[in-house]
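Before anything else, here is the set of structures, which you'll find just below.
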Structure P
Amino acid sequence: MLHLALYHPAIPQNTGNIARLCVGMEAHLHVIGPTPFEISDRTVRRAGLDYWDNLTITIHDSETEFLGWLGERVPWLVTKFGDVRFDAASYRDEDIIILGNENTGLPDGWHDSWPGRRLFVPMPGPIRSFNLANTAAIVLAQATLRVKG
């Protein structure tokens, strides 16, 4: 199973869309807190996310907690400053793909920790960035195709 991690997500609708994506792609969602919104059965049911019971999710209260779970594994980081095109990566089962906060991205130290593991999605049009949920869909779909065929 692939793992998709969201670093300090700021927009609940993005997190909801990515949760739906993870259910559809059979990926494990990790939310690295803190978040400015509540993630609970009550709030997602109110939003009509009826697939929530099928979601494999782990909420890490802090970076430290997530990094402890990560251990020695080497993740893929998704960033517009990446050096590996998303469709050129050699994904494997149990890989961890991390996307940054919608406003601030990933910490600089994380970029420094995993050189050569920074993915990017080309943006030929005149935009600053893609929406986080769209980027997650592009990268996770490609990784799923590579892993599951």
Structure Q
Amino acid sequence: MLDDATFKTIIDSTPLISIDLLIKKDNKILLGKRINKPAQGYFFSMGGRVHKNETIDNAMVRIANNELNLELKYAPKFMGVFEHFYGDSIYKNVSTHYVNLAYEYEVQEIPDLPVDQHSEYQWFSIDELLSSTQVHEYTKDYFRN
């Protein structure tokens, strides 16, 4: 794991590669209200960054487990590459740039969800999330045509 000073330098100097998992059930998308910056206080998809020397597949498995307590049973469907630019980060006066790889994963049920990254969870239809002021614009981008 990176020490704090090194990670701050990386966030301040280069884009981060991340994976967002869009969890779908009964034509609704599961979003969590973010506790941390960036996008703090907004409903957002679950995800995380890809670590150095970690394959995308291994990162997906780790992120699904850590963010959702979910064991992936099959390969999620690739939705595309998206860029997210934030004026803030977990560090004061440092912006964040993510290159996001978005994937959709359909579930029949969802286990107990962790509360260390998200204060609450909610299922949204695509129309509901597109019209909600509580859903972050970058999450809406995944569903705009």
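All of the numbers you see were taken from the coordinates with simple rules; none came from a lab. Computed from a predicted model, the values in this text were never measured in an experiment. Cβ atoms are built from the backbone, for glycine too; each structure is taken alone.
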ask   = One of P, Q was used to compute distance in nm of label points 7 Å out along Cα→Cβ at positions 75 and 99, and the answer was 1.3. Which one was it?
value = P
query = Of the structures labelled P, Q, which one yields 2.6 when distance in nm of label points 7 Å out along Cα→Cβ at positions 3 and 35 is computed from its coordinates?
reply = Q
message = Quick check for you: by mean count of other Cβ atoms within 10 Å over residues 67-74, which of P, Q is greatest?
response = Q
key: Structure from which 0.30 was derived, FRET efficiency 1/(1 + (r/R0)^6) of positions 83 and 115 (r between Cβ atoms, R0 = 25 Å, to 0.05), options P, Q   = Q
task = Name the one structure among P, Q that helix-only ellipticity at 222 nm (-39500 (n - 2.57) for each DSSP H run of 4 or more, over all residues; to 500) of -10000 was derived from.
result = P
With distance in nm of label points 7 Å out along Cα→Cβ at positions 19 and 131 derived as 3.4, matching label from P, Q = Q
remark   = semi-axes √(5λ) of the Cα gyration tensor in Å, for residues 51-122 alone gets 24, 17, 12 when computed on, of labels P, Q, structure Q
